[in-house]
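> For reference, the structures are reproduced in the following blocks.
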Structure P
Amino acid sequence: MRHSAPGAFSESPKPGDPAFAKAENRVVATARRSLEAGCEVFRARGIEPVNLGDRITGEAREVAAGMAARVRTTRGPAALISGGECTVTVRGANGRGGRCGEFLLALAAELESVEGVHALAADTDGIDGSGDNAGALLQPDTLARARAKGLDARKLLAANDSYGFFAALGDLVVTGPTYTNVNDYRVIVIS
């Protein structure tokens, strides 16, 4: 219902309203397409991509445990690519980090004895949680470098401090705002 004052409305415009006469909508990216693009990149480099889908959800630690089990049964070179937004149950009082960092830190703890694994988890909008990073990187030597710096991965995971862990190692992914958000993007590369 419109108010009698010119230009004042009590509800939003509906389809067909003249306000939309010059509006144009374009889909420039989708979660599915981001995973397909990743598959193309890995395939071109001789690494077998495994697209696990763009709707993986659940507690970040549990998703990481499932992915770690998959890593242990996958022959490389392969890339496990997935999207979807996990959740984090905050237990630590002073930890920082988001779902991508939590996923990677849990994955690192799960894969402690597995060699030759690289991983990336990042939010496509450039912000993982409330930090300034999009996510983080996991490298084969991540836990060794952490121990050399006196960092206990499991203790920091218990405190929900993935940001502190990966920042201390210089392994945060910082892109700044991307102004698009099509999901989280995760890839685990097995040599």
Structure Q
Amino acid sequence: MTAPSPLNLGVLVSGAGTNLQAILDAIDAGSLNAQVKVVISNRPGVPALERARKAGVAAVTISHKDFVDRTAFDHALVRTLHKADVNWVALAGFMRVLTPEFLGAYPGRIINIHPSLLPAFPGMDAQKQAFDYGVKLTGCTVHFVDHGVDSGRIIAQRAVPVEDGDDLAALAARIHTAEHALLVEVLREIAAGRVLPFAG
């Protein structure tokens, strides 16, 4: 029986790239059967791009500010991903809402990591939303991306308790650590064929 082919990943980023680093580290350690074919940022000069370069991965900046609308921007993203022979896309701190143009190019093959237990606290500043609300349990979610904001089918979640004496920074740091592990775990499941593309 032949071994499964590695995932050809495109990773979209907007900032520090710590979730990207978790993916790169897992690949380097041999615990994730994947190749990051290209990393694309909508913001120039972010640390995620340097992380990609250090790993020998193509690092591309496509600024959304250079396009007349979101569809034109997404068309440029898709063109770059296709050139890199990407077959799955991971959003790792990518702060843009995708259009039907993008979703149609990779139906059921786009995943996102979000720092809350969806459907609670979607959108921006999820950790702060949860902290301000006073919840005792929050966490992170990996989900398929659909036309809504953090509304796609949930693949996996990891709970993070809010501890006595927590401030927002401490809570956010623990959620971030959980994100790194959960995103890699889901990608392993995809690579093994246990999570299949979802276009429903």
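Quick note: the coordinates plus some simple rules give every number you see, no bench work behind them. Model, not experiment: these values are computed from the prediction. Cβ atoms are built from the backbone, for glycine too; each structure is taken alone.
> If distance in nm of label points 7 Å out along Cα→Cβ at positions 62 and 118 is computed to be 3.2, which of P, Q is the source?
Considering all the candidates, the number was obtained from P.
> For which of the structures P, Q does the calculation of distance in nm of label points 7 Å out along Cα→Cβ at positions 166 and 182 return 1.2?
The read-out was computed on structure Q.
> Upon calculation of helix-only ellipticity at 222 nm (-39500 (n - 2.57) for each DSSP H run of 4 or more, over all residues; to 500) from the atomic coordinates, which of the structures P, Q produces -11000?
Q
> Taking distance in nm of label points 7 Å out along Cα→Cβ at positions 110 and 126 from the coordinates of each of P, Q, which one would give 3.0?
So the calculation was done on P.
> Output the label of whichever structure in P, Q has the greatest value of Rg/Rh (Cα atoms, Kirkwood Rh).
P
> Once relative contact order in percent (Cα under 8 Å, 6 or more apart) is calculated for every structure in P, Q, which label goes with the largest value?
Going through P, Q one by one, relative contact order in percent (Cα under 8 Å, 6 or more apart) peaks for structure P.
> One of P, Q was used to compute Kirkwood radius over Cα pairs in Å, for residues 78-149 alone, and the answer was 13.4. Which one was it?
Source structure for this number: Q.
> Something else now. If you rank structures P, Q by FRET efficiency 1/(1 + (r/R0)^6) of positions 46 and 134 (r between Cβ atoms, R0 = 30 Å, to 0.05), which sits at the top with the largest value?
Largest one: structure P.
> Suppose you compute mean count of other Cβ atoms within 10 Å over residues 86-93 for every structure in P, Q: which one lands on 23.0?
The correct label is Q.
> Upon calculation of FRET efficiency 1/(1 + (r/R0)^6) of positions 14 and 94 (r between Cβ atoms, R0 = 25 Å, to 0.05) from the atomic coordinates, which of the structures P, Q produces 0.00?
Working through the options, I get structure P.
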